[in-house]
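What follows is a set of structures to go through.
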Structure P
Amino acid sequence: MMWLAVVCAVAGAFFLAFGAQRQGSAVKNNTGGLALGGSGFVRLLTNPRWVLGLVLLGVGMALNVVALTLGTLTVVQPIGAIALVITTIVNSRDQGIRLNRATVLSITACVAGSALFVLMAVNVVSENTHVTVEEELTVVLLLTVVVIFFGGALVLFKRHLKSFFYIMGSGMLFGFVAVLTRIISKQIFDPNGLFLLNVQWYSIIAIAVAGGLGSWFVQSAYASGPPDLVIAGLTVIDPIVGIAIGITILNELRDDVPPVVAIAMAGAAILAIVGVIALSRHHPDVVKRRRAAKKSAA
């Protein structure tokens, strides 16, 4: 079963990578590098390349769910970082972009930091089989703050937002989506036999809002930056946010965790996030857009 889980995870990473690249190029051609608007999103629904990317992403997510069902988080989760490497290679060849040293180092930091963080976190957390109403409500309230912050910034400063904003926003929002999905699934399959009656209405609303806004941020990130950055946000920031919520709110951290491990986890998370920041500043596509903007301003 474990080998089958690994195969599904690797295949899922390939589907996610190619799906992100197809959607990214479709959005870029559709918007010309400008901010994504409502009419632009409607046009994307009729774009075969974008729809193909959506299908590939769906297959990748389904394979990842199967992998997590058959295998353990320790083995499966770090494999998702492969998608970042695949997306970078595929996009650079498709767009005729030559990767610079800073980009390679940034991707290495993203993959190494996220993999180390997840591997260490899995070894120091204990699965919380029961989430209290207070813990669930805390997650929803914290998500509300995140939605207000990112949603408010989108409304007030839309023309001045860069790709890194959308990457951070989508990564954080989908991190909350993953946590709420886990909570709701636990409630549905609770031994009390109440199934959907266990699910709280505010969690349903919260996951719908976070998923919708996060999806919009993903498409906006495609419009303002290369697909490599989008995958970096979803494979680096997403799991870090999810595990951080599990540790701080859902009390999944064991009591016997050595301080050195906690410090190492924080260091790994910082390394991964720094890699995302560096990638958003030094990627050849980003550098090219920055120079073009300076020329047009001059």
Structure Q
Amino acid sequence: MKKPKHIFIVNPKSGNGKALDTAFLIDELLKDKFEYELIETKQPDHASEIASRYHKKDNVILYAVGGDGTAYEVLNGLARDVPMGLIPCGTGNDYMRMFVHKYKKIKDLIMATVEGDNVLVDYGVANKRRYLNCCCMGIDAEVVDHVNRISRKYPLPRKLVYMYSAIVKVLHPTRMNASMVIGEEKIDKKVILLTVMNGKYYGGGFKPAPIASIQDGKFDIVFVDDMKVIQMLGLLPKYFSGKYEGVPQIHTFFEKKVSLVCDRELLYCCDGEVYSDSKIDFEVVENGLTLRLPKGATILQ
């Protein structure tokens, strides 16, 4: 069987230019050894357009060279049964935290991924937008929007910016009157945040879904009741660390489908990309993605 061609979709702006440096390294490592191509994105959503050019018959593996946002775009252009790999060089790289591997140097990770194995994993869909890791709304989405605005101006560590933005938004929270259908259960609540997780992590390492799996066919849904600001400040560290078991204001569900209707349009965030709507429908696509895993790597369960 003919070996696949490796297509690297490079976001030159990811990681403040780190992705572009990684592209040069890929060229150096693969030259004269593999059939490959490096394609740089030129504008938002370009990675989706590039990914959509390829189909199973083309015998390719597509790689997102960048961060979670680049991977999100590639996923949203990807044809079913076309494998996708990740070369992490963004600011968050939260989805990569779902994999346990021994590779400390990016050059070793690149080669291990190119020579790796394909596995089937789940992904989520929110209003027809696919996502690998998480979709959140309320304070979470407003924090991401604030982080993105700051990060465009200042090259600061994303986790530091995320913590700062979280404090800013907690001091001025937006409450949501939410009508939710989670599985078969209908819930009407005023909440300050809701996150529908496929993976465990977001925000540069925060872990709101500590037992999530990308191979169980279910979302980990977490929402937090409305409360006073002083209570939020004490509760957020538990939420972000995933150590909130027994906290009565934090609710967790495990389901394949979720729908949400709010009394007004709200921000929601899919893998770092921010949108707005008053109604959001979610579903898990079980085993919907053929993921190129680094050689010898395992998936957190």
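Only the coordinates and a few stated rules stand behind these numbers; no lab work does. All values reported here derive from a predicted model rather than from experimental measurement. Cβ atoms are built from the backbone, for glycine too; each structure is taken alone.
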From P, Q, which structure was FRET efficiency 1/(1 + (r/R0)^6) of positions 188 and 236 (r between Cβ atoms, R0 = 30 Å, to 0.05) = 0.80 calculated on?
Q
Test item: helix-only ellipticity at 222 nm (-39500 (n - 2.57) for each DSSP H run of 4 or more, over all residues; to 500) calculated as -26500, pick one of P, Q:
P
Source structure (of P, Q) for relative contact order in percent (Cα under 8 Å, 6 or more apart), computed value 29:
P
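When distance in nm of label points 7 Å out along Cα→Cβ at positions 172 and 220 is calculated, the result is 3.2; to which of the structures P, Q does this value belong?
The value was obtained from structure Q.
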